[in-house]
Structure P
Amino acid sequence: MVKRFYVDQYVDRILAGDRVVLSRAITLVESTLPADQELAQEVINRLLPQTGHSVRLGITGPPGVGKSTFIETFGNYLIQEQGKKIAVLAIDPTSQRTGGSILGDKTRMASLSTHPAAYIRPSPAGKSLGGVARNTREAVLLCEAAGFEIIIIETVGVGQSETAVHSMVDFFLLLLLAGAGDELQGIKKGIMEMADALVINKADGSNITKAKRARAEYQQALHLFPPTSSGWRPQVALCSALEDTGIDAVWHLVTEYLMLTKQNSYFTRQRQEQNLHWLHQTIRYALEDRFFSHEVIRTRLPFLEKQVTKGQITPFKAAADLLKLL
């Protein structure tokens with residue numbers, strides 16, 4: 001009975017927009033303790049009818065492209081010019097050596113983080129991208145229930161985080177720098193194919209000419225890709241987050257995309273497919289957790305790892321042996 005009241009407290013205060021309780025709920029989601037996980041799922045299930053009404057934006061880009069500056073400028077524009085409430089969920093790099101995390105987004109987005117219509121939540125990436133992706137997706141639902149109309153998810157910009165974030169957002173934005181040429185060769189085709197828009201940042205001062213040239217080259221590259229299932233042709237825009245120019249054009253692209261995909265039903269269909277994707281992913285994560293936490297596996301695994309390291313058994317045979325134990 002006490003636990004049910006505890007759930008009610010979370011639900012009522014999150015629906016009332018209480019940020020402290022929202023943060024506590026996200027911490028519950030991130031916890032690996034079974035009791036916390038059970039409580040978090042109860043809270044999310046109760047809040048589920050109040051979710052799904054936001055616009056979910058994913059933003060990625062290489063290090064140094066100015067993601068934090070762009071998000072702060074873009075966020076301030078959405079609040080001041082569009083009257084929106086926004087939440088920023090930033091997946092922060094975690095040290096694989098110490099386990100420490102920078103968690104510096106509130107410092108790097110100083111003006112946005114203090115605005116009453118904005119909420120910034122950095123989350124450490126940790127060792128498991130899958131775990132972070134799952135936690136982030138549930139954090140999105142909590143933020144939607146708290147009344148935030150636009151949810152921005154910032155990736156660390158490396159590895160497979162882009163794929164994970166792409167599978168939980170409505171619009172995926174790739175932030176780039178001017179000077180295409182060699183840089184164009186370094187952008188993975190897969191990331192460009194996922195992007196609904198490419199935005200070239202730092203298009204200011206003496207960099208404007210290079211930025212315009214880069215826009216033409218990226219736009220030409222996008223024409224070589226096959227048509228998207230959404231019916232939308234990805235666009236390339238220029239902006240300067242530092243000088244606050246071109247930000248309205250980026251939002252215009254987002255609204256155009258949303259209008260098109262809601263009219264042709266792709267928006268709803270994509271969210272349904274994402275829900276199924278996360279059902280299957282959650283099953284995979286849960287099975288993996290149970291596998292490695294199983295007492296028999298924990299006992300046998302070190303021995304087989306040594307055999308694999310010494311070349312006495314193949315990784316495939318070792319895996320098969322462990323699976324047979326279950």
Structure Q
Amino acid sequence: MLRYIIRRSIGVVAILIVISIITFAIFFAYPSNPALNACGKGCNPDRLAAIEKKLGIDKPVFFAWPPSDSQYGKFVAGLFVGRDFEGGGSTERCSAPCLGFSFATDQPVRPALMARLPVTFSIAIGAAVMWLVFGVSAGILSALKKGTVFDRTAMGIALGGVSLPSYFTALIALYLVCYRLRWLDYPTYVNFSDDPLNWAKNLLLPWITLAFLFAALYARLTRANMLETMGEDYIRTARAKGLPESRVIAKHGLRAALTPIVTIFGLDLGGLLGGAILTESVYGLPGLGTAALQAITKSDQPTILGVTLIAAFFIVMANLIVDVLYAFVDPKVSYS
């Protein structure tokens with residue numbers, strides 16, 4: 001197991017390097033010059049050159065000698081040891097891991113994104129707990145009560161949840177809960193350490209919005225997996241041996257049916273930790289998704305690159321954790 005984890009960890013590093021190269025090429029190798037946006041109307045060649053030097057885009061993107069003189073080389077070095085940005089007769093230090101300075105705000109990218117990470121983390125974790133509890137439970141009950149009113153009703157609601165986009169659900173929830181019924185105030189983010197109850201109260205609608213979409217997917221997938229698993233020969237053998245039905249379901253049926261659930265849960269949670277763009281935007285929550293949307297509208301490449309790398313990190317780490325969990329969820333899986 002340990003050797004497998006080490007091999008996969010090396011693979012994670014390699015994947016992140018490849019993602020950083022591709023993303024860097026997309027955002028920094030295209031013809032337009034981001035320094036022109038910061039130069040303003042009274043732009044002249046000297047001012048433009050000074051801005052390019054401060055932004056670090058006066059060097060070749062990839063190919064330079066030594067490699068550390070290229071834009072990508074300086075970016076990678078900044079991730080591990082930090083880097084200096086020169087401009088206007090002064091030098092600004094960006095400590096490691098350095099993601100550069102925002103083209104829009106001229107502020108370090110990493111501290112700005114780290115300040116937003118707790119918002120996205122709170123939304124993702126709370127929603128994940130809700131959709132796992134309700135989605136998996138509904139799927140199991142629907143499989144055990146196949147063809148009943150409960151099964152048809154639950155799967156009908158699940159079909160509706162899958163069909164409705166998250167931004168539409170968020171807008172309906174805001175209109176009904178906050179505007180018409182006034183059960184809750186409009187969501188604003190409150191730090192958990194300051195007021196846990198108010199933190200949960202303000203995130204309840206975003207949690208429900210995301211959980212409604214994902215719980216519907218998980219309910220349908222769990223139902224399909226349970227129906228397939230409960231029809232296997234070893235389930236009939238367990239029943240023939242006289243095992244209690246609850247043990248047959250929990251130990252033999254559910255455990256085997258959970259393997260694909262664990263897979264998609266790791267991917268879904270990793271993606272959400274990289275930013276739930278639509279949900280955060282509709283509710284006006286200052287998370288990574290909102291930062292990414294604002295950066296895209298302003299062509300703020302360093303911020304976009306930072307969000308992309310953070311999202312990629314969470315996704316590949318979630319995949320690593322899921323692969324390790326396979327050995328505990330499915331006894332047929334082993335790593336040597």
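A short reminder: the numbers here are calculations on the coordinates, not readings from a lab. Note that the structure is a prediction, hence the values are computed from the model and not measured. Cβ atoms are built from the backbone, for glycine too; each structure is taken alone.
Observations
- Source structure (of P, Q) for percent of Cα pairs over 25 Å apart, for residues 123-226 alone, computed value 28: Q
- When FRET efficiency 1/(1 + (r/R0)^6) of positions 59 and 235 (r between Cβ atoms, R0 = 35 Å, to 0.05) is calculated for each of P, Q, the greatest value falls to P.
- Winner on FRET efficiency 1/(1 + (r/R0)^6) of positions 83 and 267 (r between Cβ atoms, R0 = 30 Å, to 0.05) once structures P, Q are ranked, highest first: P
- Looking across P, Q, the calculation of volume of the Cα convex hull per residue in Å³ that yields 191 traces back to Q.
- When relative contact order in percent (Cα under 8 Å, 6 or more apart) is worked out for each of P, Q, structure Q gives the greatest result.
- Which of P, Q yields 0.80 [FRET efficiency 1/(1 + (r/R0)^6) of positions 155 and 291 (r between Cβ atoms, R0 = 35 Å, to 0.05), calculated]: P
- Looking across P, Q, the calculation of helix-only ellipticity at 222 nm (-39500 (n - 2.57) for each DSSP H run of 4 or more, over all residues; to 500) that yields -17500 traces back to P.
- Answer label among P, Q for the case where FRET efficiency 1/(1 + (r/R0)^6) of positions 259 and 299 (r between Cβ atoms, R0 = 41 Å, to 0.05), calculated from the coordinates, equals 0.45: Q
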